[in-house]
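S.K.: Once you scroll down, you'll see the structures, which are given as structure tokens.
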Structure P
Amino acid sequence: MSERHGTAGKAPADPVAEAIRSGDEAVFGELAARHRHELRVHCYRMLGSFTDAEDMVQETLLRAWRARESFEGRSTFRAWLYRIATNACLDALSGPALARVVVADAPEGPGRPAAADVPWLTPYPDDLLDLAAPDEGRPDAVAVARETVELAFLAAIQHLPPRQRAVLILRDVTGWPVAEVAEALEMSVASVKSALQRARATLREHLPRRRADWGAATRPSRDELDLLDRYVTASRNADLAALAALLRDDVRQAMPPAALVFDGRAAVLDMWRPVLEGETRWGEWRCVPLAVNRQPAAANYVRRPGESAYTAVNIDVLCAEDGLITEITTFGPEVLPLFGLPLSIGPAVIES
């Protein structure tokens, strides 16, 4: 039998798949680099932590290289990596290192910020989100749609059991068909549909009340940026009255990793007052505007009496509706290196 006759009727071999299976490091490396940033966003949704997501991307690419002979080209290389990344996250979440439980004994209350109960939550710099989908026309642009990377959404999905979380992300965020989700997670179609129904119901319990009204914008609006400018100015001036005017009556401030919530404008202002006013005032404040999780944010620094440098205090990430701040999520200064910001800044630098 001739070679030509023996291969009749077969689809031509995929040269990319053949190169990957044969161990062509150059081809594998080029394709992996193309998807590395969006894989980090995907892992970030699964894990809620930027640094853990970084580690999981490394694990994903290592697993993919080891399993390269299994890549048959029936799916895209991108989909194959997503499948490996999702299962790597599930494996990590089932182990002792990342076995996490949301705060269970937190006081209940309508509209309690989901971030308050997720101590491992960390922010994601916008400039790194841009690397995941630099062109809106690309299929991976959906990976960084604002409504799926805002902190409220990221914190809410952490309340889901890991497998439900994976189903929801692959189906509702990434847009995979149910059958492909079932194959990736080695579940039945019926099980995927059931898990998705439960996940959606739980998600509604933890998302802000007006979440359904949010648009699909990819960046903070002009109004939000104007609000941030006023917030930064009032903070620099330690102007409590000006800050109060920016807060909605029912504003809430959460501070991961502490399960703390300051509920309402009065409570938030009472918490701020001692550090901004009077004899207990910490010192001279400066703020650096930031873009975090597609939301307006500010890094806060203070120069205490007798000190020459400004020391980092925290990052405030703002959520706004109708021109007023409705939620503030505050992270400690340890996250500042993610944004290329130092923990201490001299006066000449911070004024520039």
Structure Q
Amino acid sequence: MSIAIVTGSSGLIGSEATKFFHAKGFDVVGIDNNMREYFFGKDGSVEWNTNQLTKTLPNFTHHATDIRNEAEINNLFAKYGKDTEIVIHTAAQPSHDWAAKEPITDFGVNALGTLNLLEATRKYCADAPFIFTSTNKVYGDTPNILPLVETEKRWEVAGDHAYFEHGIDETMSIDNSKHSVFGASKVAADVMAQEYGRYFGIKTGTFRGGCLTGPAHSGAELHGFLAYLVKCIVYGKHYTIFGYKGKQVRDNIHSNDLVNCFWEFYQNPKAGAVYNIGGSRHSNCSVIEAIEIAEEFAGKKLSYSLSEQNREGDHIWWISDVRKFQNDFPNWKYEHNLRSILKEIVEATQEKYNSETKKLAATA
């Protein structure tokens, strides 16, 4: 029996990993206590995804375990560890704004939770690769010192700054910058994952993601850029753009493309590896550009307003340089681009909206 332990198994990346590794023949042990609903309210709940995974995947077992609880994590790993071939850690508190409201909760989930999982892996399944979904926010606001120029619909790196032609690579410092409370807790987890690789020899792969997205995302205002944007268009909700005239740039990677990165790493893991991963120059957009494409697919206009106040520690321009990962794993390639990603999200959101509308009509 080959087991994959997946934390945040009902979230965007966790559920994608669960389905992917289940299809590869693994028994998947999912850990998800739906804290996303606590963070973001009903919009953020992943209970629907837990139910779907439980119904459709015969070799999936769900545990509503809090990763901050060391004893429960140890008990779970003691039970499954001897057969565990990979640990995929995607559970997190992912919002800048929310972290500032409850820094202790944020640090507990992101930093302490990660440490509990790393130590449990070391104790019970030390040979299993440990994949950690970090974030580009570990770089804080350092990317904002790049020479940027404002164009009609986006900010862009100045044309003569050729070093960033492919985006931002892993040599950028994560020190001496404003990270946001969220970014700081992820730095702690990121560095600890590296340390368990370099000090203890655990085969840790740390993936510093740009915007991770896809149709399974339970988007909310505080987290889930493309998913929440599309939800506002389809449901007719007002959308607020925070800062930078809506010209801030994000690269966007489909959850399936990211999980394929995990699969490549699993087959040839390294200890203490760190990769920037995102849509790169292949798939990126400003908020304004995303709105235009999503409106095209949805056939509806978005009601939105511009706030001059940007989020603390937020990036004006971020594009991931993914060449380090591509060099280490040359078989990996993108299967999705920005337009195909947005088309999928729009179609999934429309299907959900139509289903909810029919239910309401039936009960009226």
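Coordinate-derived values only; no laboratory data. The structure presented is a predicted model; accordingly, all values stated were derived computationally and were not measured.
S.K.: With relative contact order in percent (Cα under 8 Å, 6 or more apart) derived from the coordinates and found to be 18, which of P, Q does the value describe?
M.R.: Derived from Q, not from the others.
S.K.: Between P, Q, which one scores greatest on Kirkwood radius over Cα pairs in Å, for residues 98-169 alone?
M.R.: Q
S.K.: Have a look at P, Q and say which one yields 30, 26, 19 for semi-axes √(5λ) of the Cα gyration tensor in Å, as calculated.
M.R.: The value was obtained from structure Q.
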